[in-house]
Structure I
């Protein structure tokens with residue numbers, strides 16, 4: 001099973017929860033976890049910025065990750081959102097199977 005982790009960050013807990021809920025509802029992810037708040041420091045438009053953010057961690061399949069990335073790019077509140085896909089190389093076979101089952105369109 002080709003499972004992947006997709007992560008993004010947003011500027012509010014409500015926005016993070018909404019992204020998580022939508023991805024699971026549309027079966028783009030089997031699970032979405034909201035973590036935060038976190039403090040991010042980064043370059044933006046020539047200046048160093050610091051912001052309070054929430055991370056959303058999605059459990060999905062490699063195949064569904066493409067659609068999830070496109071969905072996040074369309075609905076994300078940031079101009080240039082962080083959307084990263086990390087392949088899972090190993091894990092609990094039962095959990096990996098669950099991710100695959102739950103991301104299949106109903």
Structure II
């Protein structure tokens with residue numbers, strides 16, 4: 001994957017995340033989409049950040065004390081955790097649900 005392909009895939013991913021977050025009650029969380037990252041802010045002040053990392057061609061998720069690094073999988077056209085193969089949108093839904101204290105599913 002060259003730099004241009006990475007940027008397009010990462011930006012599409014971040015856009016999908018932002019679209020999904022739009023559906024949450026702003027009393028639960030708010031988000032900001034800015035140049036290459038989505039910052040999720042919870043009512044308790046916690047922040048999760050999803051960002052593209054051009055140097056490694058990965059998308060990173062910082063969720064509290066946990067960090068995840070996702071590589072693009074051309075076969076599935078999805079983002080997979082470089083440690084356990086978890087899919088980015090499923091992992092994101094899990095960590096947000098854990099923080100909110102209720103299950104959530106990624107729909108986007």
Structure III
């Protein structure tokens with residue numbers, strides 16, 4: 001397996017930067033950047049894009065196809081309990097704050 005991926009940005013090869021210039025005099029091209037796979041990007045989408053601009057270009061071009069992979073026709077919901085807790089600030093004054101607790105199959109989680 002290679003330690004690099006080619007950037008998937010659809011316009012990456014058109015950006016006029018020096019690091020994209022390849023070839024000899026009279027036969028030069030702008031080439032898509034390579035993206036090094038590291039421990040920081042290995043498990044995410046950043047291993048396929050050289051910049052946020054290329055990431056955005058990809059999404060704008062393929063957004064409908066991405067949505068069609070897993071269409072959402074109904075909202076997702078998470079059952080919760082909302083309680084009001086009383087706390088004291090650094091001067092000893094009482095104040096109230098709402099606490100949201102997620103309910104997971106009858107078991108409350110904090």
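We did not get these values from a lab; they are worked out from the coordinates using the rules stated. Nothing here was measured: the structure is a model prediction, and the numbers come from that model. Cβ atoms are built from the backbone, for glycine too; each structure is taken alone.
Things to note:
- If distance in nm of label points 7 Å out along Cα→Cβ at positions 17 and 33 is computed and equals 0.3, the structure in I, II, III: III
- Calculating relative contact order in percent (Cα under 8 Å, 6 or more apart) for structures I, II, III picks out I as the one with the greatest value.
- Comparison of I, II, III by distance in nm of label points 7 Å out along Cα→Cβ at positions 81 and 97 - largest value held by: I
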